[in-house]
Structure formats: structure tokens, C-alpha cells
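Just so it is clear, none of the values below were taken in a lab; they were calculated from the coordinates. Computed from a predicted structure; not experimentally measured. Cβ atoms are built from the backbone, for glycine too; each structure is taken alone.
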Structure 1
Amino acid sequence: METALYTVTELRAIERAAQRDLPTGTLMARAGAAAAAHIDALRTGKRLSIGVFAGPGNNGGDGYVAAAELRAARHDVTCVQLVAPATADARNAFADWRATDGPTRTDLPTRKKFDIIVDAMLGIGLTRPLQGELLNAALWINAQRAHIVALDVPSGLDADRGSWVGAVEGVRASSTITFIGDKPGLHTGDGVDAAGAIAVNTLDIQPASSKTALTEPSAFPQIVAPRRRNTHKGTYGSTLIIGGSAGMLGAALLAARAALRIGAGRVYVDCIGAPEFRVDPCQPELMFRPSASVENPNSIVIGCGLGQEDTARRALQWALDSDASLVIDADALNLLSRGPALGDCVSARSVTTVLTPHPLEAARLLAVTAQDIQLDRIASARELATRYQSIVVLKGAGTVIARPDGRCAINSTGGPALATAGSGDVLAGLLGGLLAQVFDPWQATQAAVWLHGCAGVGRDIGLVANEIATRAADQLHGLRAIQPPNR
């Protein structure tokens, strides 16, 4: 089952509906208890020194409830109240905390060292940048050598967008326990570093469905189903890679090798800058020929090292006019951004088209800056999907996948090791290889992104692009090995 992601508006509606049937303060009591249990589980056999930094709203109230629970569990707990409670529930929670004779201070500690710091300053409703005492507290928290636990979202982070509100950095948590439902902003952009390990507690509420979800193997059951034994290469389709201008042959080869490795039956390559190239010594299974001589490919990948000359533009127009599923990457995206003619051809296609921009390419397509894209990656991906009537893969930390009907997925795998030359070419090839096998396009796109991300998990350097496809295929093999036989 997919993990749904909820916007602030959706969560507020869910919360209001739940509160109508519950006694006052019930959700705060549940959230505080859940937070305390999460923190108590970090105990390593000793009493913990815990600092709870509480803000003025209900997020702060959650912190006071958690503080009381943790003190009852015999931890050494201090509440740091930099701003007085401003909601009725938060004031009640603070009064209950004071009734336990729990220590409270109104300034930042100078000598006190905490094992655990709880960020309960600001929750999902933040609309203005961190400032004043709360900003000073965030900077102080980040400077400590402690395990930092954020309640609901790290203070300063936009829960919908995954960017810092007003570009002012807030708390960088070691872990986040988030309530009622998971939030998209925890999984993309700045959120992936700010949130740390994420735990979800629904507070015994069953949220409604959402148009946004995390990409996990449950999202692509067709792809993880094992192959039948009575098949042949024709069963798994053909893909054509068009790219490889002068000096960029490697980009096309990386894409082609990835398509082959992920299971495409036949892979053809048209290196428009090196028509004399006839064999890849490292992958002799690839077939090299002009695009026009390849009959009815199931999928086409165009853009990897394509260049932006007239030859490249003609190749893109040819691909757009084809009946094949089409992956448009790199230089082909930049050609689209030069004017409306090619873009109109994309939106008019009646077969699957997938665009795979990184933030700068997306910015060119939308005539904005890359910073604008990063401020709201989800909205940017959705706008591109609508404009081009295509599936869009907005690459980056927490890759966003969107389609024209507004449905959106955020990839749950990846890492900085993927920030290496040729990584995007491999992703384009994985997409082309899966689309060649006539899988559902939405499932194929999520699978390609998820499997590509798996190659970068657990490391930050040392991975080169030519290794990614093998790691992705190994991951898919492992998923299929635990599935029942395909019937």
C-alpha cells in the first residue's frame, strides 16, 4: 500500500473533522504521548537529559505533553519556553506541565547539555520566516551535539513544498515524528536533509485519500512481477536511443546500456554525431543504425548528448511524430524551451511522453529561475505535466513525478552519490527500457526513478554512472525474487 502524503489544507480538514467527535485536547494528548514514546525508544539503558523547545501554538502544546510523559518515565526534562503559549490547548498543556513541577526556562541554556533536543517550536502552519528568539533557538539547536527530534515538521520548513519558509534555514532534525499523515515537504528539496528519519503516527485517525504519495515498490506491481519462462526477446520490446553528438557519444551509450540492463528485448542506438560508430565493445549487444531504419520501436529515448544543432532539432521532430512512447531528456528539453512549436507537438501527442528535467531545465521550460523551481518543486512538476500533457520527472533530492491529471509521487530513494556525470542518461535509459516492455507508463516511470535511486542509497561518493544500471537491475531482481510466480 502506498504512503499517502497530505497538504496542510488536507490535514487541517482531517483534523477539524476528527475534533468534532473527540473531547477537547484529545489529539494533543495523543500527539504528545506518541512523541514521548518515540523519544523514550531512543533510551540506551540510561536516563536521558532532554530539552523540549516549545513554541506558542499547538506544536508547543504537543511538546509540553511529551515533556510531562517523559518526566513521568524518569527522564531529566527541561522545557525551554521562548514564547508564551498562545492557544487554549497549548496553555492547558503548559499548565499541566507546571503542575508536575517540571523545570522551565525562558532563555537559551549556556551550560546545559542535552542528550535529546525536542523541536516543538513551530508546526505545519508556518507562513513567515523564522525570526527573533525562535530563529536564535533554531541556530542554537543545530549547533548542539545531540539527537534532535522534530515534532510534526522541523521548525522553519514548509510542509507542503519542502523549502525553507522565506529561505531562512530552520532546525535540521535527526528524526521527525509526524502526526495524522505524512507530508510532502518532508520528502523533497530541503526537507530530505531537514527531517532526518521519519516516523508517522496517525493518532488513531484514518485520513482520506490523497493525490500525492511516496514512490515505493507497491506503486509498481507490474514491474516487480516475475517474468514468465516461456518468453523471448520479442516479448520485451525494443527501444531506440537517439543522441550522442560529437564528443557526447558516452551519454547515448549510458542510456542504451541501461535500457538493455533493465530488460528491453532489443536496444538500437542512433549516434547522430558519430554515424560511423558500429559497435560498443563493452556492450556488443547494442545495435547501431539510423533512426529511420528502426521499424516500430516500442519506446524512444532522445536527448542524451543530442546537442542543439539543426540535426538534433530534426531528430527531435522525427521522434515527436512517431507512435512510440517517448522519453525526452537533456538537450532535447532545451530544444523544447526555445519556442512553442516543438512544445505544441509534445502536448498534442496521443501516446506516452515522459519529460525528465533537472531544476535548471525545468526553469527554462517554464521561463523562471531554478530557485523558483526549488521553492515549490511539486507545483513546478505539476505545471509542466499540465502544459506538456506528459508525465514529468523533476529530478533532484526527492524526485517529483507528476502527470497531467494532478496526481503526483515523490521518490523515496536516492542519495548524493547520484550527483555524478551521466546519472541522468542512465535514468532516461531505464525509463526507455521499461516503457519498451509495455508496462503501465505511470508504474514504469515510478519504478525507473525508484530503482535508479536505490543505486545511490547508503553512500555519498564513489559511484560512477556506468555502475548505476547494474545496481538498479540487481534491486529489481531482488524484488522479483520475493514475489509469487507470474501467472
Structure 2
Amino acid sequence: MAQIVECVPNFSEGRRPEIIDQICAEITRVPGTKLLNREMDADHNRAVVTFIGAPDACVEAAVAACAKASTLIDLNQHSGEHPRMGATDVIPFVPVSGISMDECVTLAQRTARRIGETLGIPTFLYEYAATDPVRKDLSKIRGKGYEEMREAIGSRPEKTRDFGPDKCHPTAGATAVGARDFLIAYNIYLNTNNIQIAKDIAKGIRASSGGFAFCKAAGFEIKDRGCVQVSMNLTNATKTPVYRVFETVKREAARHGAMVTSSEVVGLAPLYAISDTAEYYLQIENWKASQIIESALLEGAIHGGGDTGVTMNGFLTALASRAATPGGGSASAYAGALAAALVAMVGRLNDKKDGTPGPLRATIDPADRLNERLFRLVDEDATSFNEVVAAWKLPDTDPNKTTVKQKAQIGATRTPLETMEKALDVLRLAVEGLAKSKKNCASDAGVAALLAHAAVEGARMNVMINLPEISDEKLRAELKTRADAVRAEAGRLYAEATKAIDAAF
């Protein structure tokens, strides 16, 4: 499974689309990224951009976008309803698939360091990436915005930057970079221009004032619409649902003699949040999000029940990008997973239509387990390589660098070695399939054998390229012996499979 990250940078520009065009062009220029959405708000004078991609590609795109924004946006000339402290105000990384929150924290750290050191913009790590609990909450860092940050940076714990200079960039200010869960930016408009009503409602519903646990809220005046807005970030829409917040704001507005006129989602929102809202208002019994036809189609694409173009395209796009991961080791594991899936299919096709077990019934469960494990090894191989890269980048003054490097190199060798061993198990099952399957499945079993053998050979290359960096000679010899034995047995079995394939056609 390809690693996919969502990045949602916010820029302090909501009135000049040509500026956001140039910033977005920097993002789309990076291979392995896909721009999903951009939203501009003139009153807030802010733009929210959403893109996804491979981890390394997202870091490159985020840094490039921040660099471009620093040349185009001058905070000294900026005004808007939304509090801000930087031209690029915030850059959050969100795990989407095949990547953990801890790995997103590492991406945030890399991005913040590069922005601080190469662009001269002080950066603050927040949420899961925060290095001090007082800086976990973005609002505590940002405070009253750029003007306050310009005077107070470095004076208090919440104003202590993690990277970069200890003073604001003269035009680009400061930037917060973090790792977080999915967030829904949600605004509710009221039919009044009394800003105090919006502020009172926001105070009542936000977590910091004793309101909803996963709600951050503020009240703003929207001058061009002649009304006020309750603006929210819902950081966990499962535990603080959109509909519950909406109903509370509606009741509180009525208590003040006002009413809700409309609401909006800024940027993207997960399907479950909209589905839950529909279930609540329509009072649907026993509703499941999978009943949405698009959900069923996507689920089939992800798990192999339908058009596999969704996940296949994502993996191939990441594989073809300039990013170092996923690479040959992940491709080898993926080939092994495909082989295992074919073996399981052959086993099932040889059962009778009435469910009577066929001659290959015993191969189905082990093939399914191998498929699952090899699929996980796709990610694990990429992760192990990234750990090697991170270890080599440690400063030479770090006393733990040698130990960290050795641990990473051993991990980057053991992972493809396991791929070799699991792929060999798949190859054994494929050979059995060729021997016992009905003839019209011979090509499928043959392709499984071919892919499994390719997985063994491909993974072996990744074992061999990492072996020389392991300093423990005994361990190095042990790992090489295991790899050689697997390769020899795989070669023997593949020769047997080749004879069976030639005899079948």
C-alpha cells in the first residue's frame, strides 16, 4: 500500500487569486503530489489549500509553497478577520493511508527545519509534533497574531520557536508546522451583524471554555454579507459531530433573538461526517455509510472487489515519482502480494459450485495470510528505507549516530529478507496449484509462480545492497546465508513451475 499524506497549508491571502495560483503552481510542480482543493475567503483574507501525495513529495511541495508565499505576501500590508502570524500561517500533515502519526510528526519536523534554516522564517511545531505541551495548541502559539508575535517571539514558552531565527521574517512572519488528525473547518452564518452574539456562542461551544471537547470556535464579522459568523475547527467529527454543533448554535442563536441562515465547509471533509449528519436529520434506521453507492464502489476498489484503479493508480503514481519510496523493495513485496492473491483465486476456482472443497482448498487460507503480510511489507519496506535515510542525515556530532545507523541498516535488510521468505512460500503454493488445478486455471497459477519468483529475486537485491553496511560480520553472514538459501530453493521451484507451464499449453 502506497504511503499517502494530506497537507493543508493556510496562506494569508484571500483576495488575490493570482497569488494563490502561483503558490499552487509550486505544489503541482512537485512529482508525486495532487492538488485536491483551494478555498479563498476575502473577509478572512485567507486561503486554504489541500493536496495529497507521497511523504517526501509533500515535504518538498510544502517548503516550495512556503518559499513562494514569502516572496508574494507581506504581512505588514495584510488585514483580515482571521488571526494570522505568517504569510504561510500553518502547515499541517495528516496521515491518510499507509503512514502513522509518528511518521507525520517526522515530516513536520523536517519541513519546519528546512523552512527555518533555508528561508529564515521562524517555525513552531504544534499538535502531535509539539516539542513543548504549551505549544500543542496552535491558538496559544499564534495568540493575537503577527503584530504580537513580532514583539514577543522568544519571550515566553509559547512564543519560543523550534527552528529558524529568533525573530520574525520581515514580511513573511512566522509559520506553524504540525501533525494532526482530519479536521473539518466549519462556519455557521447568523442573520445579525451583532458580533458579540457570535463571540458569545463561540465561547459557549469551544472546548477551552467548557464546550464541545473537539471544537475550536471564534466569532467574526463578515462585512460584505452584513452578518456575523461562528467559525469552527472540528478536530474529531466522530466525537463532536457536525450536526450536534449545528443544533447547539441554532438554539443559542435563537436565545439571542437571531437565527442561522446557512453554513459552509471550508476545504474537504470526510464522508462519515456528512453521512452521520444525513442519518441524524433523516432519522434513518440502521444506516451505514457503505449504503452510499460511491462508498461501495470505493471499498471494492480498495479491497479488490471492483475496479482496482483507485489504489493501483495511487501506488504507481508514488512509485513513478522522484521520491525514493516506495521503491524496488516495495514493488517486490507488491508482486508477492499479487502472486498470493492469484494463488487464493485458483484455490477458490477449483472448489465446486455447490461449495464442495476442491483439491486446492488447503492452499486458500495460507495464501490469504501471505497476501495480507506481503501487502503490509510494501509499507514496511518503504519505512525501513526512510529510517536509513534519516539515520545517515543525523549530524556527525550525535553520539548515537553509529548505533542508529546500524539499527536502520539491519531493519532495511531484514524487511526484504522476510519478503523473500514469504514470496517463497507463495511460490510453493503456486507450484502446487499448477500440479492440481483444472487446466483453465493453469495460466493464473503460472502467473502467480512468475510473480512470486520475481518477488524473491527483487527482494534479494534489496537485501544485498544493504548487507555491506552492517558492521556485525556474524549477523551479515547469517543474513546472507538465509537469502542465498531462499534464492536457491526459489530457483528450483520456478524451474519446476516452468516445466508445468510448458506442459499445460
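For distance in nm of label points 7 Å out along Cα→Cβ at positions 254 and 382, which of 1, 2 scores largest?
Top value of distance in nm of label points 7 Å out along Cα→Cβ at positions 254 and 382 goes to structure 2.
With Rg and Dmax of the Cα atoms in Å, for residues 334-413 alone derived from the coordinates and found to be 20.4, 68, which of 1, 2 does the value describe?
Attributed to the structure labelled 2.
A value of 1.16 was computed for Cα Rg over 2.2 N^0.38 Å; which of 1, 2 is the source structure?
Computing Cα Rg over 2.2 N^0.38 Å on every structure in 1, 2 gives 1.16 only for 2.
One of 1, 2 was used to compute FRET efficiency 1/(1 + (r/R0)^6) of positions 14 and 430 (r between Cβ atoms, R0 = 35 Å, to 0.05), and the result was 0.45. Which label is that?
Corresponding structure: 1.
Looking at structures 1, 2, which one was helix-only ellipticity at 222 nm (-39500 (n - 2.57) for each DSSP H run of 4 or more, over all residues; to 500) calculated from, given that it came out as -11500?
Structure of origin is 1.
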